[in-house]
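All of the numbers you see were taken from the coordinates with simple rules; none came from a lab. Since the model is a prediction, treat every value here as computed from it, not as a measurement. Cβ atoms are built from the backbone, for glycine too; each structure is taken alone.
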Structure P
Amino acid sequence: MITRTTLAGLCLATLFTLSLRAEPALSINRAVRLDIATEPGKYYQLQRTDDLTDDDWSDVGDPIAGNGETLQQLHDFTSANPDFYRVVELNNQWVLVWADEFEGESLDLAKWGKEENNYGGGNNEAQHYSMSEKYAYLANGLLNVSVYRDAYTSNDGKTQPYSSARLRTLQRGDWTYGRIEVRAKVPGGEGIWPAVWMLPSDSEYGVWAASGEIDILESKGTQTDRTYATIHYGGTWPANTYRGTTYYLPGDGPDFSEAFHTYAIEWYADRIEWYVDGAHIQTLTKEQWHSAAEPESDTAPFDQDFYLIINVAVNGGFFNGTGQNANNLPDSAFPQTLQVDYVRVYQWAP
């Protein structure tokens, strides 16, 4: 009994010794702690240099939004000198605060949620919005939102003849005011309706459209020589209204389905401006919208947090009077795919 106990102890000791030898040596890296004093409503950029004798500073990380507190950060450095870092207050410029460049292998679910919906988007559309990766995936640095002629029947027996995807930043990212920029190439199939747009996070003034809607990009099937820039507002449906413009691409260049184009809005308290490829196409002011909720603010409903949506719908009321119908497309025309190169959100640093 004594011998057996001793042997067991030796075995454990031997195993323990081998385990210690297998562990990597502890590495200690020096770091500098930076205390960054901030003020609410201001934006800052941390910068670093390798040589204090010149003025070659490079940005470190994303811009910092001030909140009135002193923020602490730890950074590696090769020379124990905090003078190699500085903080620059950003003024009179757009500051990037959120972006997705779609460079990964799969959709970033910290930024985008997938909606499951089989009921036509409130517009008698013919698609089922699926959470399957087949309909929203990343490839070659692009987000692809695809429509297939895949029928789907929900538990209540409702069948939709097409399947697609609807992505949104709800509860992941929303903003009041700012510049929202999208680079995208739209599909061109009959009855196919790609869109990048915004809805209110909390609908403070009532359900759609009393709390507003902002459309950044809309394409109407085969009419890919034009895009639509629109706001929806007023009362709850059907007492709602809308205002906007149709922008036609100038010249004989590639249309919206043949090449990537850049769509943007610049949204302020008193106005919203639309741009395509840097060209200003429309401005709507607070005097041109309203909310039936009769809020105290004269900028309602476009004075609250909105989130982003990317989707591709099929058919529906948007195509009334056009004669377009996706049912006329051959099976070989599918998938119909909206490709998005990036989505970027900026806030104004005064």
Structure Q
Amino acid sequence: MRLLLGTTKGLITYEKKGSEWKFDRIDFPGLPVSMIHYQTTTDTWWVALSIKHWGPKLFHSNPSGDSWLEKTAPKYPEVALLGDKPATLKLIWSAAHHPESQRMWLGTEPGGLFYSDDMGEQWHLSQSLWNHESRPDHWFGGGRNQAGIHSIKYHPKDPDTLYVSVSCAGVFKSSDHGQTWEGKNQGLKAEYLPNPSAPYGHDPHALEICEVAPQVIWQQNHCGVFLSTDSGDNWKDVTPADGYGKYGFPIVIDPMNPAAAWIIPAESDEQRIAKDQRLVVCKTTDFGATWDKQTRGLPQEHSFDLVFRHAFSKSANMLAFGTTTGNLYLSEDKGESWNTISSNLPPIHSVVLHKDA
């Protein structure tokens, strides 16, 4: 079992040796990692860097997995404009593939979705999403300067169906492998908009689709936790009644149980610290009707930890998350108790639990 961390100072890997987790290696030391993705169809790891002076960089592992090969990062075509200026790549934020397809997708800022069918030799912009009718008036930056695509999720049983989440714009679905897109934001609330129920302009912070029941989709939103049981056609607010989860970034779900989900609440967009300065994981097993707080082993006072959208990962009974204050926590009993793996890491932006073959 391995634990990969995308941090502001490199890609850090831990391995489980016996009953203990041990530091294994660091790749790209000193450089900020913006994306980690494992492509099962090719047994390949993909990593993106966000370097201040040289811009976004893209790498994948070599066949033996012991070194990295740089690939050409996506480039916006000249016809892709933001207002009257050509769009340029600012960040590679997310990646996805389907087990039945060789196609790789990358989500970027400023809101471009790219795909490659040849292991990154050539990248193509999804023109239909870039030119979606909602973009000119309803796509905008939240915590970043421009809209960004941070979540790309395939329907687990249908390689033609996928969803993307855009901050800020909302959730979009394609049923024809990215040729056309439709907004899926009915029932969401955007309290920062003049019309909170507008069809676009929403800020889904993270999106997850259940493997055994793909019609069930969860999201942690800027304005609460929302659940769809009809493939995204309608969303229901299932935010915990005490307000934990009203704001936060990550959500993980149980791929074998559509009723189960975990979130890590934050205080607010303005403060971005742990809710009530308590580091809390909230769990539901009844589709969000009730939530339990899982705090054993986590600091319950003076916590300034924030967990970003990609920094929470689940594999079987294991859960792991990293914080912007460099703390790494892991549970081997679905969150009932937590152990601190390290408190001396750089700010952690992404976490991947990976079971080796």
Structure R
Amino acid sequence: MKALVTGGGGFLGSHIVKMLCERGDDVVALGRNRYPVIEQMGARVVKADIRDKAAMLKACVGMDAVFHVAAFPSIWGKRRDFWEINVDGTVNVIDACRAGQVPKLIYTSSPSAVFGRQPLCGVDESQPYPKRFLAHYPRTKAIAERAVLDANTQNLATTAIRPHMIWGPGDPHLIPRVLERARAGRLVQVGDGKNLVDITYIDNAARAHIQAADALSGKSSCAGRAYFISQGQPVSLWAWLGNLLEKLNINRPSKCIPWWLAYYMGGAMEAAYGVLRLSGEPPMTRFVSLQLSQAHYFDISAAKKDFGYEPGISTDEGTERLLAWLLSGK
């Protein structure tokens, strides 16, 4: 298979590239920088931006599959940036796939596309998009996901994968942010700490994309559908993070605030940062307050049934691998 991976230099994208190269596929990684490590894996790197329509049209020519992983995943930022990258960039990828007669498009979506204000406990893909979103990221991911699924035809088969809270060795986002706050004594537990949350080990997330690509065709059951992906068993979020901190000799958070207080604090901070145009991101937002305090875990039986997904790396094994990487200081 000749495959293009947008965001090929990122955390998830690089793992997809690595797995494809290891099985002998012809892989092109597209990103805004040069990635010598990716080239060492055996992939060709194309320096381009998904917002550049002409560049995408050129990159997609001759591809058997496109893995669209690139996104702007921040919890805070300008609406224009989220829209141009997550929505307009995705439309460029879709148009390029059509023009280049690419038969398969696998899109990296997010469970946040269906997250509003209520807990999500074991929901499946029938869960509707909320009428209102609390942040630009989930809103634009939902719009982009819908565009990808609506683009599904006999000539271009599309599917969307929704991995939840990706983590593992090399993680540049989730775990480092938690550790930084904990070491500085700024990590505060939001809510009662009993909320169950799905997490996804990086190798499992990457493998799910490739399994979906292999099963995808114009007539397959996964065409035109979105799929939740996780470890298959939610964790108690604050207990899991606390255990990780203890093994790294970092104190667990000693402070706890009610979810409703964090929610209203987040709203106030969003307003202040917006009106005063402060740099950086607010210490708390409404979206983050609910992500930290509410349950959000999902039924992954559809992915198991339609393309054989199984979380091959268990949470325990993945946690040990993560700890080994963190302790190595790499």
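Some points to look at:
- Ranking P, Q, R by volume of the Cα convex hull per residue in Å³, for residues 172-275 alone, the structure that comes out highest: R
- Origin of the derived value 4.7 (distance in nm of label points 7 Å out along Cα→Cβ at positions 284 and 308; candidates P, Q, R): R
- Answer label among P, Q, R for the case where relative contact order in percent (Cα under 8 Å, 6 or more apart), calculated from the coordinates, equals 11: Q
- Structure (P, Q, R) behind the derived value 46, 32, 21 of semi-axes √(5λ) of the Cα gyration tensor in Å: P
- Source structure (of P, Q, R) for semi-axes √(5λ) of the Cα gyration tensor in Å, for residues 68-147 alone, computed value 42, 17, 12: P
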